[in-house]
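What follows is a set of structures for review.
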Structure P
Amino acid sequence: MSMIAASASIHPLAVVDDGAVIGENVKIGPFCRVGSRVKLGDGSELISHVSVTGLTTIGRNAKIFPCAVIGGDPQSVHHAGEETTLTIGDNCTMREGVTMNTGTAEGGGKTVVGNNNLFLANSHVAHDCILGDHIILSNNVMLAGHVKVEDRVILGGGSAVHQFTRIGRQAFIGGLSAVSYDVIPYGMLNGNPGILGGLNVVGMTRAGIERSVIHQVRRAFKQIFEGEGSARVNAEAIRAEYLDCPQVIEILDFIAAESDRALSSPHRGKN
């Protein structure tokens, strides 16, 4: 039997399978389908023609627009029907045609989306992706499997991200860009292949980062990518110089971390 809060509003032309958990003040519009293992948080709204399926949990105040499919099976040839999950945080908006898949057994079994995220029309979050908070995926953005996107990243329309790629906090990805390699925090990447063109200074300023700090990050960027050694060697060489600048240390830690992908740079798209 479904657990449906008394304050929930479900249109008579919607289908809610037995076993679904529907929170307080949830609105489910006509021609929506909610699967038996779905949990919808308080205050969420499915406008119409929305499918939420699989072992999917959606937090409070989600708003999902027509033709979105949330919690579908992973699009992976290795998926053999294992029980995997999709978890979405609070205050997320999914516009028309958005798709999000559950994880795969080999990838850890879970796709995780944080809070306060905006997914514009026809954007896609594939299996085993891990997304932070305050992220914007513009129209037709495609995240392949196992992608990690940190807080406050913006991806421009039509951009595509290769599997296993990491995108650091507050990076900006230009429209139609091909993201084949990791993008450092605060980086700005454009083109196909994607080239790291500099720093997301506008985003840093809007986030309240002081101009003096932005100048330090700019100087570190040049030392990392214009030095004689590789980016990773250069990054480690300057660490002691920036111990009092958390933003630079964040970039250096990102570069030093293990990854399945190379590092985007201003040179040939990787370093």
Structure Q
Amino acid sequence: MTDTSAADLVEQNKRHWDERVPINAASSFYDLDGFRAGDEDFDPFQLDEVGDVDGLDLVHLQCHIGLDSLSWARRGARVSGLDFSAPAIRKAAELADEIGLGDRARFVSADVYDAVDALGAAAFDLVYTGMGALMWLSDIQRWARTVAGLLRPGGRLYLVEMHPVSDVLDDASGTAVTGDYFARDARTYELRGSYADWDAQTTHNTVTEWHHTLGDVVSAVAGAGLRIEFVHEHDVIPFRRYGTLVADGTRFRYPDPSRRLPLLYSLAATAV
């Protein structure tokens, strides 16, 4: 794939995400009223693994409408959120003002690979990336170099993401392999509506994803000069990724505790 064609696919993805900002903001999935009232949706393991963020300079890459970004700001971090969707950034900034965090959170519209130029080199103690982000990146090595460029010496990357094995399992059972885990080709497909509202009427429905194995991500982070602290795999996910998953509070798990596959993973790494 040429750089030009990758850029065209990313622009197509941006139109898709721009259109879904008002849909997602109005949905019960995001529940902005609950968020304004103080709700947050971090897994307990995330809070344990990240630790105290009070007083830290934190950047949330691919932040969408900023709910996780602002949740970290509520916990005392000075937050910068970055996303390629200008409508998403406007909504995030609006929410920051509504809940009184406009002085602790700034939001910038830029391509993730331009984050150092947009936000500053070696400017952050923590780079955070939440689930559903890496699949939209065509170049995982360039992403990892960008993360390294944002971090101060001793700063950390913390990533929580859907486990890449989920890309090749069937939607019904979540156990049958239906694809090639090691495939590297971009996947372009039609996606109507939004994961936050499948019935929403949408026009920009063509999207492209890039599959990155767990080894790809770990190797990219290490190759960018960051020291891997841990890679943890988790058996919970915040939504019903497969039809057979069962609710466990606000999370979902496989129904048989003796026959599980990883649903999420988390990774931390340190700038040296």
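Work out the source of 18 here, i.e. which of P, Q gives that when relative contact order in percent (Cα under 8 Å, 6 or more apart) is computed.
Q
Upon calculation of helix-only ellipticity at 222 nm (-39500 (n - 2.57) for each DSSP H run of 4 or more, over all residues; to 500) from the atomic coordinates, which of the structures P, Q produces -9000?
Q
To test your reading of the models, identify which of P, Q gives 15.8 for mean count of other Cβ atoms within 10 Å over residues 80-87 when calculated.
P
Read-outs throughout are calculated quantities, based only on the coordinates presented, and are distinct from any laboratory measurement. All figures in this text were calculated on a predicted structure; none of them were measured in a lab. Cβ atoms are built from the backbone, for glycine too; each structure is taken alone.
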